[in-house]
1. Taking -29000 as the value of helix-only ellipticity at 222 nm (-39500 (n - 2.57) for each DSSP H run of 4 or more, over all residues; to 500) derived from one of the structures shown (1, 2), identify that structure.
2. Assign the value 1.00, calculated as FRET efficiency 1/(1 + (r/R0)^6) of positions 36 and 124 (r between Cβ atoms, R0 = 41 Å, to 0.05), to the correct structure from 1, 2.
3. Given 0.75 as the derived value for FRET efficiency 1/(1 + (r/R0)^6) of positions 4 and 100 (r between Cβ atoms, R0 = 41 Å, to 0.05), which of the supplied structures 1, 2 does it correspond to?
4. Figure out for me which of the structures 1, 2 the number 107 belongs to, where volume of the Cα convex hull per residue in Å³, for residues 68-163 alone was derived from the coordinates.
5. If you rank structures 1, 2 by distance in nm of label points 7 Å out along Cα→Cβ at positions 20 and 108, which sits at the top with the largest value?
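Please treat every number below as a calculation from the coordinates, not as lab data. On a predicted model such as this, the values are computed, not experimentally measured, just so you know. Cβ atoms are built from the backbone, for glycine too; each structure is taken alone.
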Structure 1
Amino acid sequence: MKSSKLRIEEFIRVDHAGERGAVKIYEGQLLALNTFVKDENLKKTIEEMKIHEKEHCEFFENEIKKRKIKPTKFLPLWDLLGVSLGFGSTLLGKKAAMLCTASVEEVIDKHYQNQIDQLGNDEKKLKAKIIKFREDELHHKDIAYEKGATKTGLYSIMDKIIKTGSKIAINISEKI
């Protein structure tokens, strides 16, 4: 069994990468909305969700520094893929952009719940933050479905691709 300290380092490293990835996805979506796709309502929704993701990312950025944890070596790649995913999904339209959010948030829901279940009383502050962030992510998922996310037709393939990519990024970022 892994030591508690090692597990906590993995949690913080992967959560930092994930929250930064979420910011990058929204940046990519906003780039598409500011250049090719004109939808002010969608832009406003994404800007609001990005605020939460930045708050989450800043928390984990501070934890990485405070606890002297090395961030994942894959951050530059995740940044590029996040912006690309956000940009590309938004070019496909509002349903695809919102599905991107919903798909990622569904993976993060399970990921955060798994961490919450493993965290003990020695990490009360971290556990409380992850609980709050999970609630924010679930709210984003609900917004995405309210705004048109769907898994019908070809969107079901997109959902599977995004979820698989997210799970792979999580597994890699925990370790490297």
Structure 2
Amino acid sequence: MKELFSIDLHDYDSNSEVFRRPSARGIIIKNNKIALVYSKKEKYYKFPGGGINENEDISEALIREVREETGMIVIPESIREFGSVMRRQKSNYSPDTIFEQENYYYFCEAEKRLSSQELDDYEKEAEFSLRFVDIDEAINANDDYHSDDYFNEIMIKREMKVLQLVKDYLQTFDRRKIKN
């Protein structure tokens, strides 16, 4: 998969143990709006998705995580690669550990029907909800986002940068469509 960009804060001891937590994230566009998870408590947007379990296929993780966070049911045949983002920084749980997360982003489509969300405790606390929004609204909200939790702030800035890349991609795609 093509690397979109990487984030490495170099805020860790390079001899530290590395904790790897790859993730799969869905890019779902319907009626010129993007489907995102919104944190009512923190006021940010993120792509639906999350951690890939050990021995789990990336596509399976994408389908599971999108369903759990939003209730949307991804159509497996619609999944196509967009790109990945590597993130490395000092862990917020263990000071002697490097947190490394490769985030795999996929365009995909979802069925019309929704199932119920199955949120983790931290997702419930953040008050996650599915929203279809204009991509600029999400970019602006994430650009304004600030948190005492620097770990979260880096995550949301990553999502903002990917949103901008998706916007640029969609605009290029639309221009190509118009020319043909």
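1. Label of the originating structure: 1.
2. 2
3. The read-out was computed on structure 1.
4. Derived from 1, not from the others.
5. Going through 1, 2 one by one, distance in nm of label points 7 Å out along Cα→Cβ at positions 20 and 108 peaks for structure 2.
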